[in-house]
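Pasting the structures here.
Just so it is clear, none of the values below were taken in a lab; they were calculated from the coordinates. Just so you know, these numbers come straight off a predicted model, no measurement behind them. Cβ atoms are built from the backbone, for glycine too; each structure is taken alone.
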Structure 1
Amino acid sequence: MPVRWLNAAAVERCLPMAEAVDAMAAAFAAVSAGRVAMPLRLAVEAPAAGGTTLFMPAHDPELNYTVLKTVSVYPGNPARGLPAIGGLVILLDGATGQPVAVMEGATLTALRTGAASGAATRALAREDATVLAVLGAGAQAPYQVLAVCAVRPIRQVRIYNRTRQRAEALARWLEGRLGPGVEPVVVGTPAEAARGAHVICTATSSTAPLLDAADLAPGTHINAVGSFRPAMRELGRDLVARCRPVFVDQRQAAGEEAGELIDALQAGVLEPQDLVELGEVLAGTHPGRVRPDQVTLFKSCGLAAQDLYAAVRAWQRARELGVGQDVEL
């Protein structure tokens with residue numbers, strides 16, 4: 001049977017950000033409802049290269065599709081002239097198990113990760129948020145900005161990156177993509193980016209905290225998406241404690257993979273009951289923001305359910321538009 005191949009451009013065309021945000025909201029609600037079969041992802045380390053490859057499967061009987069994503073994160077690749085993130089997404093028919101589509105994985109991962117922050121921002125951030133800070137200017141950063149701008153009236157985007165040239169390149173890209181209504185500003189430190197910001201997105205591979213509680217203004221919302229291993233940290237322990245309850249994509253994944261939360265739980269400044277799944281907020285079974293001055297934190301390590309819902313949306317749109325190339329295996 002033919003299998004549809006969707007390259008990076010096809011994935012972008014078939015998964016507009018607004019639709020991706022809606023797909024992620026549906027994915028989180030399905031996870032919290034217990035409908036998605038989703039083993040904890042398998043990570044295979046390549047110590048000599050400093051890289052990690054993740055294998056992420058999921059199945060939703062209501063969607064009637066199964067997905068398997070392989071994604072590699074090699075932070076040293078940009079120095080070699082290669083992308084830091086690469087992978088493939090394989091979508092299977094849930095009734096027959098036959099593959100129906102194969103998609104370029106780095107773009108889908110960046111899109112769905114950005115869209116997850118969009119769904120969390122829509123649910124948790126103040127509606128009058130106009131200033132966004134982004135820490136990290138890698139592959140994830142543009143989609144974090146696009147997603148937040150899709151759900152809040154952002155007028156300024158502050159960008160920090162360890163290598164300033166990459167921050168400047170992202171600022172130029174955003175100028176062309178977002179137009180004159182949004183001002184990109186490159187700053188010198190994470191604290192400078194965060195000071196007075198209404199929404200903050202952290203998308204780095206840092207193992208040392210970039211922000212502490214004192215860096216945040218009252219009412220800030222944070223999307224922390226960079227760390228996905230226990231040894232990684234983007235946020236200080238006191239910041240995590242200030243944000244209780246902490247909103248997560250899934251409790252199990254957060255407790256085993258989110259370095260900041262593992263550290264806070266072990267230190268006793270965070271209790272297991274302080275972790276609230278975003279899907280519960282979206283379903284109306286748990287409150288989200290309850291005060292204008294509340295500092296909210298959404299910590300996401302990424303779930304295979306996100307890949308599943310994103311891939312199904314892209315596959316459905318590809319069939320409608322006739323996008324992609326059919327190949328015989």
Structure 2
Amino acid sequence: MSILIYAESADGKFKKVAFELASYAKKVAETLGTTVTAVTVNAESVSDLSKYGVDKVLKVSHDQLSNFNAKAYADVIKQAAQKENAKLILLSSTTDSLYLAPFLAVGLEAGFASNVVGLPISMAPFQVKRTAFSNKAFNITEISTDVKLLSLAKNSYGVFESAATLAEEIFNPSLNENDFNVKVDSVEKSTGKVTIADADVVVSGGRGLKGPENWNLLEDLAGVLGAATACSKPVSDLGWRPHSEHVGQTGKPVATNLYIAVGISGAIQHIAGVNSSKVKVVINSDAEAPFFKVADYGIVGDAFEILPKLTQKLKDFKAQNA
């Protein structure tokens with residue numbers, strides 16, 4: 001059973017999830033006694049993949065694929081899987097990958113399991129462990145199709161180096177013009193900041209911050225931690241922050257190593273979308289805020305007093321340990 005992964009990139013650079021997926025694939029490949037092939041789209045350099053166990057890369061470069069298109073990307077990965085006779089295809093759990101996954105599953109007639117955590121439990125029958133009910137439970141899913149498609153939950157496995165000798169191959173899949181009926185006029189991207197998708201730490205704010213003019217308190221803390229900033233749905237609805245920073249079940253789900261919620265009461269949809277984070281810290285002046293019930297650590301108090309002190313303490317700690 002050969003393994004193919006889709007190694008996601010942005011602006012030519014691999015996302016962290018690509019290295020986690022490669023690490024996971026390498027471990028599965030060792031169990032199966034096979035190799036790992038990655039397909040990339042418009043990536044500038046692919047050599048870093050060899051550090052995490054990828055043996056071969058199919059490099060796709062095409063101007064029409066400069067903006068993400070779920071149908072077109074799924075077709076590219078399908079053709080790569082067929083070329084390599086891959087029976088196990090692995091994706092990350094990013095928004096883009098989850099969007100293209102159903103198209104790919106249909107195209108390959110593959111059984112698809114999303115939000116996979118941990119290595120396969122069994123190879124015959126093929127079984128994996130997945131999160132369910134907004135990360136409140138787990139289930140064991142068996143896939144009986146010849147071709148199997150998995151998406152790995154973010155931060156569920158980790159990134160591990162395992163050097164391999166990398167073979168690079170230019171791959172020129174055929175593109176279906178019907179996949180490009182929807183045209184992308186422009187794409188807005190934040191620059192110079194850690195993105196929510198790649199962040200190990202996210203600092204998120206709610207209406208408790210009282211207005212966009214106070215967001216510098218979050219940004220200062222995020223800067224010390226090397227974190228991404230995010231917000232609750234009401235904040236983005238009010239226009240205080242862009243919708244791209246809205247996290248939760250109705251926004252971007254996050255599964256970070258550390259999630260700090262400031263001034264967020266903890267609506268069910270928000271908690272469901274961030275519940276996969278390993279450590280959750282809540283800062284709120286309301287001791288009865290629902291978020292405290294699921295928090296690992298909680299601070300009851302005024303964020304306008306706590307955040308500057310916390311930020312300064314972290315700066316002092318970093319300076320002492322530099």
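Structure notes:
- If percent of Cα pairs over 36 Å apart is computed and equals 24, the structure in 1, 2: 2
- Among 1, 2, which structure scores highest (criterion: FRET efficiency 1/(1 + (r/R0)^6) of positions 59 and 235 (r between Cβ atoms, R0 = 35 Å, to 0.05)): 1
- Computing distance in nm of label points 7 Å out along Cα→Cβ at positions 51 and 83 across structures 1, 2 gives 2.6 for structure 2.
- Source structure of the calculated read-out (distance in nm of label points 7 Å out along Cα→Cβ at positions 67 and 275, 3.6) within 1, 2: 2.
- Structure (1, 2) behind the derived value -8500 of helix-only ellipticity at 222 nm (-39500 (n - 2.57) for each DSSP H run of 4 or more, over all residues; to 500): 2
- Answer label among 1, 2 for the case where relative contact order in percent (Cα under 8 Å, 6 or more apart), calculated from the coordinates, equals 14: 2
- Each of 1, 2 could give FRET efficiency 1/(1 + (r/R0)^6) of positions 43 and 155 (r between Cβ atoms, R0 = 41 Å, to 0.05), but the derived value 0.60 comes from 1.
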